[in-house]
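Several structures are given next for inspection.
Every number here is computed from the coordinates shown, using simple stated rules; none is lab data. Computed from a predicted model, the values in this text were never measured in an experiment. Cβ atoms are built from the backbone, for glycine too; each structure is taken alone.
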Structure P
Amino acid sequence: MVDDTIVAPATPLGVGAIGIVRISGAEAVKIASRLFVPRRKSAVKDFVSHRLYLGDVFNPQTQEIVDEALLVVMRAPHSYTREDVVEFQLHGGPVVVQKVLELLLQEGARLAEPGEFTRRAFLNGRLDLSQAEAVAEIIKARSEKALSLSLRHLRGEWGRKIRSWESRLLNILALVQAHCDFLDQEEELPLETIDKELTYLVEEIEKELLHSEHLKLMQEGALVAIVGKPNVGKSSLFNAIVGWDRAIVTPFPGTTRDALEENILVDGLLFRLVDTAGMRKGYDPIESIGVQKAEEYFEEADLVIVVLDQSIPLEREDEMLAERVKNKPHFVVLNKSDLPSCLGKGDISRLYPEEEVIEISALQGEGIDKLLKRIGERIKGEMSPEDQAILITARQKEELKKALSFLTEAQSNLKNGMSLDILGLDLEQALREMGRILGTQVDKELLDTIFSQFCLGK
C-alpha cells in the first residue's frame, strides 16, 4: 500500500447540483475529521462505514463555515482503492469545491495524479490491469453498446479468459520443463497433446483479435458517408438524420465545400455521419479541396449511403459512382420521392442489380426511419455476437498479438523438431505478454502511460 493520502474532485468543476471531493489513504479519516462537524454528537472516526452523515465543512484556522455537506467514510478494504476513502458531497458550485479541495491540501493531503485512485485499486489488488483500463472505457463510452461491453470487461470476463489461457499454457510449459530437467526418463514428451493445446490457444486468440477489429465500430463509431453528385439532396438527408439544419442547403451545385460530421445514436449504436461535397471535378480550387475530402471519407467509410435524385435522369457521375461502390458496404437511397419520378426500375437495377433501394424524401422526412433501421442492421452485422464479444483496448490487443506470435513460433519449432529449451522460451515469452495484459508482468513506465489517460478524480 502507498503511505500518503491523496485528494481530487470526483465531479467536473462547474455549476451543478452536487460536487464531490474524494480523499484516499491512511490519513483520510483523520484529515476529514479536522474539517467536518457532524450535526449528531459523534466523531468522524466513529462513523459507520458507507453511511452518509450531515454536517458542516469549516476552515479550521478561521472557524468559518464553508458549506453544509454530507460526508461518507468507506473503510478499508471495502472501498474503491482498498484504502480508507472519504467523500465530501457538497453543493455543486466551483468555488465551494475548490475551497474544500484547498483546505484538504492544507491539512496534509496531496493532489492526486490522473488515474491515481484507480492505480491504487490495481496496486492493492482490487482490480487487475485490464479491469482498471475498463474503468476508463466506461467513462469514455459514447453508446449503450460500448458501455455494456465495457461493463462486462470491468466485471472480469476478459481477465477470466486470459487466466484460462495462462493455465493451459502453464500446463504445456510444465511438461516441456519436466522433460528438460529429466532427459533420461523413458516417458516420451506428448507432442500430439502439446500441438493440440497450442492450436487451441492460437485459434482462440485469433478469434478474439478478429472480434476486437469488429468491435472498433462499436467503440469509435462506424463511419457512415453520404455521397453522390451535387444537388441530389445529401445535405438535406444529413439534416433530416441529425434532426436540425446542420448543413447549408441551397439549389446551387457546390454549396457543400467541406465535409460535415456529426455523432448520432441509433438503437444504442454510435455512428459518425458525414455529409460530403458533391463528387465531381471542382470548378474552383476551394470546391476541389472539398471533393478531395469527400474522396478520403469515401475510402475510410465503414458504410456508404449513395444518394440518387429520382426527379432527374441518371448522369455519367451516377454511373461512375455505382462502379466505385461495388466493393464497399453501401445502401442506395432514392431521394425526392415527393416529386414526379424520371427514373424507372430498370434504370436503377442496371446500375445496382439486386440492391435494395430505399425511397425517401429528405425534405419531408419520409423514409428516414426505415433508412436508419437498415443502417443499424448493417453495422450490427459487421460486429461480433454480443455473447462472445469483449471490448479490449488497443494496448491489450498489441500484447495479445505478441503472445500470438510467440505461440505460432512455438508451434513451428515443435513441428520442426527444435530443442525443448527453445520451445520453452517461446512459451515463457507468450506467458509474459499475457501477464502484461492483466498487470502481473508490468513496469512503472507502462502504468504511468495507462493511468495518465484517466481523469484526475478517477
Structure Q
Amino acid sequence: MRLLIVGTLKGQLTTATKIAMDNGASVTHAGGNEQAMAVLRGGKGADLLLVDVDLDIRALVMRLEAEHIHVPIVACGITSDARAAVAAIHAGAKEYIPLPPDPELIAAVLAAVANDSRDLIYRDEAMARVIKLAQQIAGSDASIMITGESGTGKEVLARYVHTRSNRAKRPFISINCAAIPEHLLESELFGHEKGAFTGAVARRIGKFEEATGGTLLLDEISEMDVRLQSKLLRAIQERVIDRVGGTRPVPVDIRIIATSNRNLAEAVREGTFREDLLFRLNVVNLKIPPLRERPADILELAQHFAKKYAEANGLPVRSLSADARRVLTTNRWQGNVRELENTIHRAVLMTSDDEIGADAILTPDGDRLDLAKTAPAVAHATLAAEQVTRALVGRTVADVERDLILETLKHCLGNRTHAANILGISIRTLRNKLNEYADGGIPITPPGNGDHRAFVPTT
C-alpha cells in the first residue's frame, strides 16, 4: 500500500513512518497541501493520505475533488482533542488517529481504509480450477480477462494474481471504467497537460503512468466508450500513451488485467466493444462461477465473514446453526459473494444467542431470507411449521402425546368418541389415557354435547 504523509506531525513523523513501513506500506512525505497535490499529480500516487490535523483538511479535500483525485484521508494530531477529530471528519477525513501513534491502531486503519485485507476464500472444486489457472499464469506478463457476475470477486482475484506476479512489489492500480464519466475517463487513464481543458490547472499523471512497473486493473471495461477503446488498444500494443493535450508519446511498462460482468463476444456483435481489443486483452480468461454454482464456498465464506465481522464489532465469534446453514445453501445469491457478505454482517449484529440461527439471516428490509421471496401464504405456512417443529424439540414423546390428546378433546368439545376417531385410537385407550392424566392432576375437558355428528365424506 502507498501511504502519503502530509505535514510535520509535531515530531511524530518518524515514528508514524516506521510503523507504516513495518506494516508493508510504501511511504512518501509531503510538507503541506501544495506539495501533497504535486506528489499526487506527479505519478507517485497514494492509496491513503495521513494528514496533520493542523492543516486545512477541508481545502485539501476540495482540491482533490476539483481534480478528480480519489484517495481517502486519515487525520492525525498530537492530542486526543475531540473537537479537532470531529472537525477533521466533518471536513472529509475518514478517521482520526491521536499521536504518538499506536502500532496496532495504525495497522488496523491502514488495512480498513485501504481495504487491502480482502482474502481469497474458496473450497469448491469449481473455484479451485479457476485459482489453479490463475496461479499458472500469474508469473507471466500476459493480459488477463476476468469475467463473472457482479459480486463474484473479480477484483479480489485480480489482486491475487498481482501478488503472485513478478510485479508484486510494484503498484496495483485499479480504475472503475463504469464509475467515471466518459469525458473524464481519458484523462484518468492517460493523464493531461496543464491547460489541456478547463480545470486542468497543472500536469496530471494518469493511471497508466502511475501503474508503471506494476499492474493496471481496468474494472468493468465493457462500459468504456468505443472511441476511447481505440486509444486503449494503441497503449496496450505499443506500450506508449498520449497525455490529453500532450505533444509526445510517453512509454509505459504495465500488465493489464480487465474485468467484465457482460458477455464481451455479444458486445462485439452489437458493435459496443472492439473485437481487436478483446483479442488483445483476452489472452487468458479467468471465468469466476456465480456463488450458486459453488455450493461448497457458501458456508466457507459465511464462516469467514461471521468471524471477520464479529471481531470487527467486538462481538463473540458464533457458529452457524444447522437451520442457518440450510437457509444459506438453498438461497440463490443473485448478488453473489457481496450479497452473502452483507447478509452475514447483518446476522452477526442481529444475533444474541450462542449461535447464528435462521431467524438472523435477514434481507436488508429485515425479512427472513428464506421467506422473503416466497408467496405470503406459503411463507406463513412455512414459518408456522418451523415454529411447531421448534416447539417439539427437547420434549418427550409422552408429553407430546398428552398435549395432542388433550387439544383434540378440547377441539371436539369433550366428546370422547369423536376425539378417539380423530386420534385413530379406541375409546377405551382414550379413556385410560384421560384417567391417567386426571390422576396426575391435569385438568380434563368435561364431556359435552356440541356438534358430535360423525363426519361423513361427500362424493
### Query
Here Cα extents along the principal axes in Å, for residues 232-295 alone has been calculated and equals 40, 22, 15, so which of P, Q was it run on?
P
### Message
Comparing relative contact order in percent (Cα under 8 Å, 6 or more apart) across P, Q, which structure shows the greatest value?
### Response
P
### Query
Among the shown structures P, Q, from which was the value 2.0 of distance in nm of label points 7 Å out along Cα→Cβ at positions 272 and 360 calculated?
P
### Structure from which 0.00 was derived, FRET efficiency 1/(1 + (r/R0)^6) of positions 160 and 312 (r between Cβ atoms, R0 = 25 Å, to 0.05), options P, Q
P
